[in-house]
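Listed after this line are the structures, all set down as structure tokens.
No lab work stands behind these numbers, since they all come straight from the coordinates. All values derive from a computational prediction rather than experimental measurement. Cβ atoms are built from the backbone, for glycine too; each structure is taken alone.
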Structure 1
Amino acid sequence: MKTIFILFDSLNRSALSCYGGSIPTPNFDRLAEKSALFDNHYIGSMPCMPARRDMHTGRLNFLHRSWGPLEPFDDSFVVALRKAGIYTHLSSDHNHYFEDGGATYHTRYNSFDFIRGQESDTWVAMVKSPLERFREIYHPLQIGGKKPTAKRMQGLKNMTRFKADKDFPIYQCFDAALDFLENNGTEDGWMLQLECFDPHEPFIAPESFREAFPTAYEGPIYTWPQYRSSAGDTPDEIAEIRANYGALVAFCDQQMGRLLDYLDAHNAWEDTAIVLTTDHGFLLGEHDWWGKQRMPFFNEIAHIPMMIHLPDYPDSWGQRIDALTQAIDLSPTLLDIFGLEPCEDTLGSSMLPLITKEASSIRDLAIFGTFGAAINATDGRYTYFLYPEDMESKPLYEYTLMPTHQVQMFEVRELVDAELVRGFNFTKGVPVLKIPALADAARPPLQGGGFAETRTCLFDLKSDPFQMKPFRQAEIEQQFIDKIRAEARRHDAPAELLERFGLAGEAGL
């Protein structure tokens, strides 16, 4: 078997025309026509690297720690494939792999390509930044306000290198993947992970793509919204950001076409499985928010695309699967494609039986969230946002042997009260550090203003698919609480976390 695992970042389900989206995406549609489409696929842990730990291990990251590397005791589907003799290759422009908090993911593969220049990748060197020139070109919020952040400035420096289509990292990312296929496509027993940072912000694409999304906006360049309320933005500003996102999705779609053309030319559909998904979505002004993380995880963020092409099951091509699935089901699915068992401590389930009709469901609940915020859950009919009664009063700890945040190690002041404690049911007998999660630590989204709209509520997705009418209903909430408690215990969640959410008691209490 051969497999191409295609992973985009921040690819909104509502952006794809095969999911009824408003942006023409003919090449995603081409893949959809030869794939099973999952209509109830959800995220797990947020954001980028926590989501990838979920995908590797088949377990939820956010119940025990925030952003960080794979741990020494972690299972990884990539390692399992390698041990089974399957060659694994990563072609990616995802710069977070090369920061402190992502440093152990890409090295699990037999080989990898890294394409430079996305977002705040420390790539373009400018000793003195042309700040005044940037102020003339870009919207004030693009720069980061009166005090530009190093992340924003680095991103603007990187953008100076993108002129022609071939200069953009996503173009080079597909080049690298196609090069792997040209050199190895006729061999058997490999998995290519083609991972694209786009359409993650900043939403920049060649001008030829932007021309298809006209707006009335006449201000400076505005492609990079901050994670904040959009309530103060003008309708033209909101339209401009959405148009830039649309142009970038269209660019992604064109690049997808290059890969699908290869599959057509080499009849690779007949012997190559393809899995396509994303880590999470992105709010583009819906619910009066930009971005992800700070706000509740509405379906624009949490409900994501998933497509699986199985060459041996042509009857599944174009099939819509309504069963509930989520990110932790990806690891056992990719192993199952090669006929391999799930990793030892995986709690996800393979999605293949849903395609082959051997099962009608694999889960009745998906829980998702980010460290320190809500435990969110869906059963496919309702979504439940469960927040602590008091976000600050209950203790919160990180459990890890790899104490790093996104772009830096834990500070000494975070570690002085750390203690080595008994591990969990997935640490294979290894103790872990129990580290107080300080309220001003450098973990997202604390540096961006902290969590907002922290209220427990329900949404009825059948009568209110856009989640505009929050409500409370004791009987439904108790059912969710009982299921969340069971799932948290299955993940061996820390005792103080259960207490934090009022889950320490028995079911029905």
Structure 2
Amino acid sequence: MAKFSSSIPNGLITLDGKSETPLYRQLYDCLRRAILKGQLAPGTRLQSSREIAKELNVSRNTVVNAFEQLLAEGYLEGQVGSGTYVSRALPEEFLNVKAITRSSARTLVRGPGLSKRGQIFAAFADSLPRSSERVRAFQSGVPALDSFPFEVWSKIAARYWRRPADNLLGYGEPQGLAPLRRAIASYLGVARAVRCTPEQVIIVDGAQMAFDLIARVLLDPGDTAWMEEPGYLGARAALIASGARLVYVPVDSEGLDVAAGARLDASARLIYVTPSHQFPLGMTMSLPRRLALLEWASRASAWVMEDDFDSEYRYEGRPIASLQGLDTDGRVVYIGTFSKFLFPSLRLGYIVAPEALVDAFLAARSMSGRHSPSVEQAILTDFIDEGHFGRHIRRMRTLYAERQKYLIDALEKECGHLLEVEPSAAGIQLVAWLPEGLDDKAVSREAAAHNVEARPMSIFYAEESPRGGLELGYAAFNKYEIRRGAVQLSAAIRSCIEMNRRTRRRRAS
């Protein structure tokens, strides 16, 4: 047999019978390429496997095997009694390929005019977060929007919008409203043992702006920064975009391994840590490690960037005190955000800066957007001062503990031995470990095809991850949604396992 050409679909299938590549794999490659290039649009109905096999003059098993691989990876979806379609919810890889194509086109046109830092920014274009129409299980980082006290928030908002003060409608203070900074400083002192004055608090548009400001103010291109391994992608991106040279320091049961970091590179100018609740693994940095980190930073004249992203949600005992509260040398820059406590679109967070850095951060903040929305700051101030924020946190702590238990119970019932998951003492997401040898990125893609979001743990590692796993958020989902998501996730994992078995059998034969 020589070459086979098909006019179905649209003349995109070409098979070479003399090639060493199996025919089913050639067919898979042709269809996948057509999907990735947009030549087969989402929702396109494909002919039946029997019809394609007849036209290509190949066995039906060849077509079935190609279809099964594409179905497993999320490029196709089957509808009982209707046929096989190009997936309407294509896996991330499709979006990335389109983005790379667009990015490449932009580079061809404008690449020579970019600065070195601009080229770094351009390289991150493909990994920018994309909005989705709705939150789906098990999306992480989203709080319980169904339990937010919108009536209270609306009443406070109405007070300000009924007759807003002139100072809330003009250009605001780059540092943020003074009443909000006082409220934050007071709250942090009680709840997080942070030692600061309102003058050290700088309001920003969420944690990502804080990462960017800190990196630009404290790092020169080529400076070394320690990054937790595994670690938060947003912080990693901000550090790399600033031109820093990242050294990935392992974490163990006590958190960041300071001794390992010193061995890897003792010239670090900045260290990124999540000491109260490590992201994504969930451990708490021990007191000896905290003291060792602060002592090392002081000796090395390095800065510590403490990301305290969800430490208020602790289900065993009181929340762990901040690292900043132990700092006696002014080395820690503390970051907090309201996205995970209230709602992400609020876009309000804060930096607590050492006194020596306040002026530099203020100037950088002013040049990065002048100020955050003033009316929202005023609403948030009253929400905190009137006690609503504290009550909301306490209610959510109870609710999230229940939802975590729902998730663990549902996973044990639906997934059984397919996932290894243990309760976490804090946070709003869990790590579920997959069986050895199962590719977590493939499982994540298959989960997306089953309408479930489960980020692969391997993406949080700069180096190779030791084991495949999934990050599963639970805060935003009720008992029914968690149960349904667990059923869909189980189906996705079993599909990947079956595909692996078929692949091994074909190779063996």
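Computed values, structure above
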{"item": "Given 0.45 for FRET efficiency 1/(1 + (r/R0)^6) of positions 323 and 419 (r between Cβ atoms, R0 = 41 Å, to 0.05), calculated: source structure among 1, 2", "result": "1"}
{"item": "Mean count of other Cβ atoms within 10 Å over residues 163-170 - structure with the largest value, from 1, 2", "result": "1"}
{"item": "Rg and Dmax of the Cα atoms in Å derived as 25.7, 81 - corresponding label from 1, 2", "result": "2"}
{"item": "Structure (1, 2) behind the derived value -14000 of helix-only ellipticity at 222 nm (-39500 (n - 2.57) for each DSSP H run of 4 or more, over all residues; to 500)", "result": "2"}
{"item": "Structure responsible for 23.2, with mean count of other Cβ atoms within 10 Å over residues 291-298 calculated and labels 1, 2 on offer", "result": "1"}
{"item": "Rg/Rh (Cα atoms, Kirkwood Rh), for residues 267-354 alone derived as 1.05 - corresponding label from 1, 2", "result": "1"}
{"item": "Comparison of 1, 2 by distance in nm of label points 7 Å out along Cα→Cβ at positions 411 and 459 - largest value held by", "result": "1"}
{"item": "If distance in nm of label points 7 Å out along Cα→Cβ at positions 83 and 283 is computed and equals 5.4, the structure in 1, 2", "result": "2"}
{"item": "Winner on distance in nm of label points 7 Å out along Cα→Cβ at positions 19 and 147 once structures 1, 2 are ranked, highest first", "result": "2"}
{"item": "Given 17 for relative contact order in percent (Cα under 8 Å, 6 or more apart), calculated: source structure among 1, 2", "result": "2"}
{"item": "For FRET efficiency 1/(1 + (r/R0)^6) of positions 315 and 451 (r between Cβ atoms, R0 = 35 Å, to 0.05) computed as 0.20, the structure of 1, 2 it came from", "result": "1"}
{"item": "Of the structures 1, 2, the one that 5.3 was derived from, the read-out being distance in nm of label points 7 Å out along Cα→Cβ at positions 331 and 491", "result": "2"}
